[in-house]
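Next up: some structures, all given as structure tokens.
Bear in mind these aren't lab numbers, they're just calculated from the coordinates by the rules spelled out. Since we're looking at a predicted model, the values are computed, not measured. Cβ atoms are built from the backbone, for glycine too; each structure is taken alone.
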Structure I
Amino acid sequence: MAAGLAAGGRMAQLWIVGLLMMLQALWSPMGVAALPAHATFYGGSDASGTNNGACGYSNVLSTPFGTMTAALSSPLFNEGLSCGSCYKVRCSGSSTGGCIDNEIMVTATNLCPHGSEGGWCDGKPHFDMSQPAFSQIAKPVAGVVEVEYTKVPCPRKGGMQFTVMGHTYFLQVLIFNVGGSGDVTAVKVRGGNGEWIAMTRSWGQLWQTGKVLDGQALSFQVTTSNGKTCVSNYVAGSHWKYGQTFEGSQY
């Protein structure tokens, strides 16, 4: 009888472990295990302090990202390659530690640099969120909490956005509202019916070329970290002007 009870206990343990694994797989996209990190917040209760940053987005609050954003520590920021990527985050501690039973998605829009207050961004995975985002998974009074995160596809409304900047001999394009993996790894531009021209990353998601394309309709070819390429033909007509933003295709 004792052996039967022991076997029943082992079966119960295995059932519980299996259930936990199933719940973890359901929470993590495609069964990818969530990873541990910590989270803090910055920018004030209205997130006004998050409006610019190391990704090049000049007015974050007016973009589709809104207040659901985060500055990433260097290991996650990856020298700007992660700009625009999306992460599902939930607080993994207890309610007594300030956690709220909820999960959110944030977009990477800034860098939390080494040497920041508290040392949380010094060489370890960390999300320094806007306060409105942080408040959805933890009480602000907690200050810093343990979290679990997974990188997820970015669900975007509308097409990719292209803001044309610079001048005749130094064309720059800021690309945002990118769906799919969200993080752009390569960009090509074409003037009119000409050849595709590879652009170079200036910083964050700001791309540049020295080719003169004034007076030509602009098309863009955008490749993200998952290897997928999206082409937006004739996004800007031949009468485009510097400072204008145009909407293209979407993943």
Structure II
Amino acid sequence: MSTPSTPAEFERFSAGPWPATPQQAIALQNQLRPLARVEDPGPDQVYTVAGIDVAYRTDDDVIAAAAVVLDAETLAPLETATAHGRAAFPYQPGLLAFRELPAIAAALEKLTIPPDLLICDGSGLAHPRRFGLACHLGVLLDLPTIGVAKTPVGPYRMPDPPRGSWTEIRDDDGVVGRALRTRENVKPVFVSVGHRTNLTTACAHVLRLCRHRLPETTRRADHLARHALANSPSGESVPPTTRAQP
């Protein structure tokens, strides 16, 4: 699977150097936001689905990213990959993608099975600038991408108890996602479109992927990222301008 991992590739995608400051990062989000296709019908056939997640070691800012590919029908694991290093961008709300994308891209680059759909542990359109991690990664890879967050990014009404119930998440300009009940009487997840799909299709895919509250893609990627972090050394920075080492 090909992802930007060299200086020329990232700079071509970014239309300039990878951001080094919050102001530059916000400018890049605003620049790329129109490229996110959030009303597409989504892929007709999904045979493989990938999930990504990231774990941090708070004392030294070491980061581990994990990617898992599952069979979309059976949810059996087909392939996994990890990458680790040190987060090279400061934490700031709304800019999490810039801490996580380099390591995520390095993990995804190791995959040999291309996914038809990508599930992010985070938000897409449900973001202060309507360009969260799922949008950014979807545009970067030009893959149908869905954000599934554990916590809401805006006000919502609690869905009814049955599985499949949902309510809208809105910002000042309209609907940006749904609070979706994936198990009866269990806290909902928060679904938003990333790229090349729409909200109804996104929620249908998420429900098919859920045996528990969270999609199997997220559950497996979370476990793998935590394991990779526990076994990682102190870490080097994984900037977008260098290829991560296995």
Structure III
Amino acid sequence: MKFFWFAISLLCCSAWASTSDGERQDIALYTYHYMPPYVINPAKEVGLFYDIARFFNQHQQTYKFTVSYIPRKRLNYQLSLNEFEGMVIGVNPIWFKDLNQSTYLWSVPFMQDQDEIISHLSNPVEFKTPQALYDKRVGGITGFRYHTIDQLVADGFVTRINTANESQLIKMLLKNRFDCAIVSRATTIYYQNLLNTNQALYFSSVPHDQYTRHILVPKRLSAEFNAITPLIEQLISNYQWQQKMQQYDTALPAKSEESR
């Protein structure tokens, strides 16, 4: 008889745990930046964006956050029809023509980043003015927009060569298939370490552009947005997160005493 009640109690505890976990509302953190260090190994959920999802899940019990891929064109289409369900992680208001942050809800930034102009050390390119890229072959990623480069290409001053991903981009640059390439700083540092290319790449002292990364949320998900707002504040003050930002040289500027 004692065993019977013990078994029942175990079943009840198991059922409660399943129900409790099942009651969490699923929220996808979508990204089209499907590249290291943001997404390193999707199967094993390794990468900075997975770190953020885990942090969110560990520090609240209402939502279950997962990282998912979405092509930029599909994202644009769903947003234009107001059919997008979820959040977009690692993006900036400028890229969505929402500089005033009036179309969507935007989180505070969780990291600083910049797109570097990198070249081979034997043939360095210094990007002090757009004219420095005249008659250059510039490598980029298919589907990505680079405001200065794209305008120079449209005007006939620059030839753009697209690759499928950042690993291929850096490898082709090292083989001198083009004169320079545009890659985010965090991604460049990741591949520098992976490919042992520290001595072969030259970083322009002036990057292509600098920006912060945020989370975009449709306005109808205001409750969910309010839930992640304190979580991001906790994240950026978290020691482990700060260490990773130092690793990729993407730490946010320290707040001044006046702004605290």
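Numerical summary
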| item | result |
| --- | --- |
| Structures I, II, III, by mean count of other Cβ atoms within 10 Å over residues 145-152: label with the highest value | II |
| Structure (I, II, III) behind the derived value -11000 of helix-only ellipticity at 222 nm (-39500 (n - 2.57) for each DSSP H run of 4 or more, over all residues; to 500) | III |
| For 86, 38, 28 (Cα extents along the principal axes in Å, calculated) the corresponding structure among I, II, III | I |
